[in-house]
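Scrolling down, you'll hit the structures one after another.
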Structure I
Amino acid sequence: MLKEIYKIIKKYNTVVIARHIGVDPDALASQLALREAIKKTFPSKNVYAVGTGSNKFNYFAKLDKVEEWQNALLIVVDTPDKKRIDISNLDNFSYCIKIDHHPYIETFGDLEYIDDTASSASELVYRLITATPLVLDKEVAEIIFLGIVSDTNRFLFNSNAKTFASITKLLEEFDLDLPQLYSNIFMRPLNEVRLQGYIALNMNVSENGLGSIKITNDVMTKFGVDVGSAGNLINNFNYIEEVIVWVTVSEDVKNNLLKINIRSRGPVINHIAEKYNGGGHRLASGAKVSSMAEADALINELDEACKNYIEKMGGKNEN
């Protein structure tokens, strides 16, 4: 499969690399690492990484702004379904490859490499590069490292022997500045830390172990953060004894919707998120709804999932 992907890349003079809407570090890292690897291997090719960026991730290289392409190859990373691809004119490409680590939702590529046991899309890109003549240098290695570390939250989630083997090889081959790389991902401004305290003080916890909070635009304005910063704080509440699923609902006034981030230490949540214009992994998902009523309905379903999980575990929370 990986060698077949390489053969197809080799055939096309123009390669466009896309990923899901609502950019995160792994999505960005996987497309940028692949862009740089292809460009370094085939300097004459036109290779573009596209999509809406975020100033929050300005430690990565910039994305490309390209409106028109002909006879081009599209590679979509970190995206399980067609509706979530952050690109227009999807059907104008000559060929499409999907590289993804989410549970399967639908087929949209001519060739699809999916492994939902992988830690991240960046790990899959690393496998592609190391299994083929694509160039892996220190710059590409740093991008891949950032992607893997961010999507596993410092190897707390979705990590296995293959993940650690990949990281070991990167560290053996390249002199990576780990303190600086970690600083890029995890350094936080004081206003975000203070918002984190607000969330901890105001989170509602149900008797079934569901932690939830609604972060309105007024609250974000008070703390001087944006909706992306508010949602990203979901990963900072992993180990609360009384909570097995936790969810943040963040008001996005610019797009007139509510962004929902969900994490779990047991109950499967992605099938619930899929009902509300979202999806993701079994224990880490997101959704978007247009009203608080819909957000409440999602929260109620998550609470029911917690209840069922506890009953399945014999009537107590074993996490």
Structure II
Amino acid sequence: MIQSMNLPLADEFAEPFGGWDGLRSELHARGIDGVEGIWTGLNEPPDAFPRNLLTGYHLTFFPDWVDFYRGRKDIVRAKFGDDETISMVYWGSRPEDMIEAYRADLRRALSLGADYVVFHVSDVSVEECWTYRWRHTDEEVLDASAEVINTILEGLPEKFDLLVENQWWPGLTLTDPAKTDRLLNAIGWNRKGIMLDTGHLMNANPAIRSEADGVRWILDCIEAHGETSKMIRGMHFHQGVSGEYVRTHIGEVPAKIANGSYTDSFGPNYRHIQQIDRHEPWTDPACVQIIERVEPAYLTHELAAWGRAYLDALDVQLKTIGREPE
């Protein structure tokens, strides 16, 4: 099992560790092999980044994209306000521009020698983040995602695993095996699999009140998938007990967001999502049952902390699963 931490690929994210070599030393001292990288959206990955430190690559993603991809211009303009904002969000004004952004990011992954790439399978607007009243069905998002995946992979050599990641928004939630199979069967790539995000799966059940509840829920969802569960090749490992927050904050869009521009709403909405999707380290040792059940090839400790604070959170999680350094 290859273990990693999540990290944007820019020099400033390595500086708190004394640079890339310092980060490598900190990780290896903890039995961690490297980083699952993601593009910052600004500059290209630095030349100083050691390619052999990369374990995998998380592709860029667009939270609210199905209407844009389907060419529903009036709906998209109502969400984002003007053409300038639309072009900023999607790296262009046409669905083809979004596809090219994915292809460009795949080229980054290939140039870095990624063993696997991760693709988010979900769609959610700012409004839906607050109302939980969905514009699209899971099936709509799954089918559109499969189309995009097949398009961006066309003509590429099968030198890496394509792992689809679950969310709690419409799309791949891993709560319905038939829908999971629908997506996997539609992807024309032999080296395909699932990146199980444990925190996202907990978010799909607001009734969860403890980490222990989360462990039971995740194991139940895995078991319900039967043979398909063997397709889980990787795990984003973290937890978040946020059901109480969801139960008390979901229903209506706050006036300052509903009446503001998309740009103005981005920050408050992002903080709202962070309250749902907490990316905290596991502290209940029962969570090791998830690792033992799945036996993933790739385990990413995907925690919401940066710099030295990340190492503190990582140490908590490693201690929980009995893998702290001696």
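The numbers here are math on the coordinates, done by the rules we state, and not lab data. Computed from a prediction, not measured in an experiment: that's the story for all the values here. Cβ atoms are built from the backbone, for glycine too; each structure is taken alone.
A few notes on this one:
- Between structures I, II, the calculation of relative contact order in percent (Cα under 8 Å, 6 or more apart) yields its largest number for II.
- Computing distance in nm of label points 7 Å out along Cα→Cβ at positions 2 and 138 across structures I, II gives 2.4 for structure I.
- Parent structure of the calculated result 5.1, given that distance in nm of label points 7 Å out along Cα→Cβ at positions 42 and 194 is the read-out and I, II the choices: I
- Once distance in nm of label points 7 Å out along Cα→Cβ at positions 130 and 258 is evaluated on every structure in I, II, the highest one turns out to be I.
- Source structure of the calculated read-out (distance in nm of label points 7 Å out along Cα→Cβ at positions 58 and 74, 3.7) within I, II: II.
- Identity of the structure behind 26, 12, 9 (criterion: semi-axes √(5λ) of the Cα gyration tensor in Å, for residues 146-209 alone, calculated), options I, II: II
- Origin of the value 59, 42, 40, where Cα extents along the principal axes in Å was derived from one of I, II: I
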